[in-house]
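> Next up, some structures in structure tokens.
Read-outs: derived from the displayed coordinates by stated rules, not from any lab. What you see is a predicted model, and the numbers here were worked out from it, not measured in a lab. Cβ atoms are built from the backbone, for glycine too; each structure is taken alone.
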Structure P
Amino acid sequence: MESEEVGVKAPRDYRRGRRVARRPDDRGSASVRRMTEPGHTEAHLAPGGGDDGRVGVYVHLPWCERVCPYCDFAVLAARPLDPGVEDRYVEDLRTELAARAPAFGDRPLASLYLGGGTPALFRPESIARLVDAVTATFPADASAPEITLELNPSTVERERLPAFRAAGVNRLSIGIQSFDDGLLKRLGRAHRAVVAEETLAAARRAGFDDLSVDLIFAGPDQSAADLDRDLDRVIAFGPEHVSTYELTFESETPFGRAVSAGRMTPPDEELAAGMIEQVEARLEGAGYRRYEVSSYARPGRRARHNARYWQRQAVLGLGMGAHSTEVRTPARPHGARRANPRDLSAWQAALARDPAEAGEEEGLEVAVARGEAIFLGLRQIEGVAAQAFAEEFGAPPRAFFAEEIDRLVRVEWLVEGEGGDLRLSRAGRLLADSVGAEFVFVEGG
């Protein structure tokens, strides 16, 4: 759903909610755009990559009752999930946690995200064992950690909500996607709108006061009026957080193969772009603030776990296909990434060999880290703070990316502040991946 777990959850950040355009050229306004749009203040600039000294934990629970035709996550189909398979997987996760936790020291726990797949297919006692294991491993933060569980609308999952709350979960991410039964069917979703509404109501009755709803737009045969009706329902319910994603067609999915074979046509580019603006106008008009390319929240309700990826903070990833953002050290000043095998048998075999080394690690070279700091920072509404960037990399962004910055400012996709701070313009937010790619793909010096 909403988690930005890199690799497993990349489609919700890097590969969903994206728009790709041609490389910007030198046409357009030559004036330098300044940070004068409403709502921007220097105090809200996102950090340039400084270590906050805490840790987030991502736990990947990969099973789904059915795999959606647009999904390219590391998932497995199971209907139902065998209790013996579930028990072994939970034990494997606890083994990996015990082996990997020392690499993150005694950092306080900032967040725990149970993602998938459909984690709510796991029995509440399994979720409780995982929550207990993680919270016992890392000391408590000054504030209670954000503990999120993903679930889909269904009768079984709805009935488990009080037990999930008792297990320590304090935030839900619910895969609504749409309230239109026709669109849900075309998306290959198992639920219908009435079940979605019942699940949302049940979550409130179970005591959850921090809910995030996922919404897909630019779906098959979806019109702007259809999207408006979905937004009406979301706003009427009033979740604390909304994640909105443009449907994309990944090549190795049934939808992607259908597009390649000419059996399916992606939505019109202009319609999809208009939907991005439609979502922003409706949600911001209802009191939500767009704080990241695909994310909207009421005041004080931003997703703390997701922010750890955008701000390049330490995250321990556990389970099949999970990715970690390793702690920075003097030997690795920009950190490293670790990716677990996406195949269940391969992950379990690697775990049996050495549970501390089940994943493949990649140290981040300085050029790669600089590009990622810009790419991820620009996804946030506050953008990239030049001073914080310079503290990590020795100089502000312009020292490394002057050509890219000038080109993007000229076409009015990027805003550069007086001190060198960077953020996307309103037009640039429609093309966030294209703008970010200008920095990620530059690896010189």
Structure Q
Amino acid sequence: MPYWVYAALNVFFNLFTIVFSLFTFALLAPFLSLLFGKTELMTEKPEFSFSSDSLIDYMNYTLSDIIQSQGPMNALMTICFVLLGTFFLRNLGRFMSLYFMAKVRVSAVRDIRDEVFNKILVLPLSFYHTRKKGDIMARVTTDVQEVEYSIMNYLDMIIRDPITIIAYFIFLLSMSPSLTVFVIIVLPVTGYLIGRIGRSLRRKSKVGQDKLAGLLSTIEESIGGLRIIKAFNSINFMDKKFVDQNKDYAKVILSIYRRRDLSSPMSEFLSSCVIILVLWFGGGLVLGGESTISGEIFITYMLVFSQIIPPAKTFATGYYSMQKGLASADRIFDILDADEVIEEKPDAEAISEFKSKIEYRNVTFRYEEDKVLENIELNIEKGKIIALVGQSGGGKSTMVDLLPRFYDTVEGGIFIDDVNLKDYKIEDVRGLMGIVTQES
């Protein structure tokens, strides 16, 4: 099934969980008021309809009937069983939402790896000319792993917590509009403080991933050039280079950890401040001369409001973690969004054999600014053996790499049997060649 089906099922079961959470709190206050004699018992059976008020009235009538016929203890037992059932259904919905989100999370990371690796195979050699192998490997491995840990692990939170907070706020608004407006005014201040730290964490995380890529590049280069390092007595030089890079990386990571570790205590302290402010403001409404909210409703309000704090804290912690993951995602998209410079014409010709000659006509090529090849003219008849001899870095490998279109010419063109190489299908051209590289 496509991702959106699993995501939709996750949203459905998250809503299922929220409904039973609110149902529990909606029933608690009126049930206790009936049980402890704060509200008159209902003696007339209400008309049943599909609405929250009708459902609560019907439950109140049922509880009133139990209190009158079987006594308060049995009614209390009934309340406990109803609450137990709602808690069970709420947690069942929670499990099912995580069950379906796991498929989205794992499949998305798998597809990211597939896309990045496929892009690495497709991109021209010129893309790797200015990039180190260690950096590319870091993007495919550690950066994708960081996305999985920092973003995908919090994917369910991204969907669930905002819905939970909004639903709870709607419920709180129905209980006390003035108190809820006060809460809405106070909360953005905490959100602003969390956002400031989150943005700095993302910047530091990107620097940290670049430092790690540098470390991996040094390791890869050292292993590949170990013979040269030993031959030129460069062991101490390479060791010092790695130690310095590792020290810089450790400093950046320490800064990142300190910012991320600040998220939980900071969000908890800010949440406590909000709760104290709500308690002060709401308590003033209850104790005021013209009270707009009763004591039991205020207790229920505070109970429901306290349930907003855990998802808000989780969301804040997840926000910090996601900033680190987004920095890695930026590095991954540097590869995914890279242009595929070697493109095949839509109407490219097929070629199955080489008949007469290969010609380099006024071929010029450069990697960045300096020209590697300039105005090359070469005619190679079929059956001839050609050797390119010259100093290191003179462009011999580059000249050969132009023929299978590992690179494209800047000026001029290469022709096979008087047809421009760019007019042929790339796969057919490469299928005509046998290549033994220097590393073979």
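> Thinking only about mean projected area of the Cα convex hull in nm², for residues 107-162 alone, which of P, Q has the largest value?
Top value of mean projected area of the Cα convex hull in nm², for residues 107-162 alone, among P, Q, belongs to structure Q.
> By the measure relative contact order in percent (Cα under 8 Å, 6 or more apart), tell me the structure among P, Q with the highest figure.
Sorting by relative contact order in percent (Cα under 8 Å, 6 or more apart) in descending order puts P first.
> Taking 1.25 as the value of Cα Rg over 2.2 N^0.38 Å, for residues 307-402 alone derived from one of the structures shown (P, Q), identify that structure.
The correct label is P.
> Let me ask something else. Identify the structure, out of P, Q, from whose coordinates helix-only ellipticity at 222 nm (-39500 (n - 2.57) for each DSSP H run of 4 or more, over all residues; to 500) was calculated to give -24000.
Q
> Moving on to the next point. Out of P, Q, which has the highest value for distance in nm of label points 7 Å out along Cα→Cβ at positions 67 and 187?
Details: P: 1.9; Q: 3.3.
Sorting by distance in nm of label points 7 Å out along Cα→Cβ at positions 67 and 187 in descending order puts Q first.
> Which of the displayed structures (P, Q) returns the greatest value of distance in nm of label points 7 Å out along Cα→Cβ at positions 179 and 211 on calculation? Walk me through the numbers before you get to the answer.
Working: P: 1.1; Q: 4.8.
Largest value of distance in nm of label points 7 Å out along Cα→Cβ at positions 179 and 211: Q.
> Still on this structure: Matching task: 0.95 is the computed value of Rg/Rh (Cα atoms, Kirkwood Rh). Pick the structure from P, Q.
P
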